[in-house]
Structure I
Amino acid sequence: MSSTRHRALDAAVTLIGTEGIRALTHGRVDAAASLPPGSTSNHFRTRAALVAGVIEWIAQQERTDAGAPEIRGRDDLVAALSRMIAVQSGTLAARTRARYALFLEADADASRPLREQRDGMQEWLRGILRELGGERAEQATPFLMAAADGVLLHRLTVDPEVPVDEVIVRAVDAALQG
């Protein structure tokens, strides 16, 4: 991938994550990335192409970051989920906000890479719950995903300092009990 395209996509994610989806224009991306005017449109001719490019970029970055930790027990799962939420609501907060905004903005075809990324996370978690707590725990996967999403959204929108561990401990314990 060219340096210009990479810079444009990084800038686009930051724009969406800090100023909202309406801030996503070719000119604003060029300015935010310190690129000559027209650079972004050379790679993404339309706004729809730019949105699709940003969605794929976020999914690619999340796959790169995913490095799934080895989970051997309840405490490992709590630590891994808490760490993921802390990072996504901390250093990666703009990207997380952009992902949420794009889920809402993009049609089903365009948002497919983000949904596939989420599906992968859900399957990872489902396998861990099955391993740690059996079939009843596995069935609690949607509950645990919702609890994690809830605390993440709360940190992004209401209180960035709300403790994560306490919520995740309770959600993991409830999931493992089926």
Structure II
Amino acid sequence: MEIHWHNVESLSEDERAAIEQRVERLAAHHSDLIDVRITARPNRHHRHGGQEVRITAEARGREIVAARTRTEVGLALNESMDAFERELRRMRDRRLSRRSEQQPPPPHLGIVDRVFREDGYGFVLIDDGEQVYFHRNAVKGGVAFDDLAEGDRVALNVEAGDEGPQANAIHPAPPGAPSR
């Protein structure tokens, strides 16, 4: 991650160092911050005037911008940095919540009971004793239909089929799953 300063000559070295430390703390243990640009400029707006500080960051394909205008550049910088931290945390929180919204693991565990390779289907005996049909197209997640063998432990999603329960997805059993 790199920090670029533009038009900030009025800031002391201590102020710059404090902001750089804040940015580095935000980047610690994360790889999402790529490039941070901090720019100060006079704001000639007829009502507000003062100094505007804008912090722009590239963060994993997304741009985060925080800007504040105050009479003193140091105050504008601190308030911009506060807003930048909030936006970065929101982005990270949204990313975490999307990860947790991903599909849950398949709800059933079972043992491959029979496989009819030439016909492209088979049966799994799930842990509650029910036999479930599966088609070769339901086999996913790094398992190859042709590699399935009777007695293999698998995880599966079950739905109602025309002639009884059927698996719409068969995956390898998760690590630590009971062997039965």
Notebook entry, point to check: Where does the value 0.95 come from, among I, II, when FRET efficiency 1/(1 + (r/R0)^6) of positions 107 and 131 (r between Cβ atoms, R0 = 30 Å, to 0.05) is the thing being computed?
Noted result: II
Next item on the list: Rank structures I, II by relative contact order in percent (Cα under 8 Å, 6 or more apart) and report only the one at the top, that is, the highest.
Entry: I
Notebook entry, point to check: I, II: which one has helix-only ellipticity at 222 nm (-39500 (n - 2.57) for each DSSP H run of 4 or more, over all residues; to 500), as calculated, at -8500?
Noted result: II
Note to self: If Cα extents along the principal axes in Å computes to 77, 30, 28, which of I, II did it come from?
What the structure shows: II
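Values in this text are rule-based calculations from the coordinates and carry no lab data. This structure is a prediction, so every number in the text was calculated from the model and none was measured. Cβ atoms are built from the backbone, for glycine too; each structure is taken alone.
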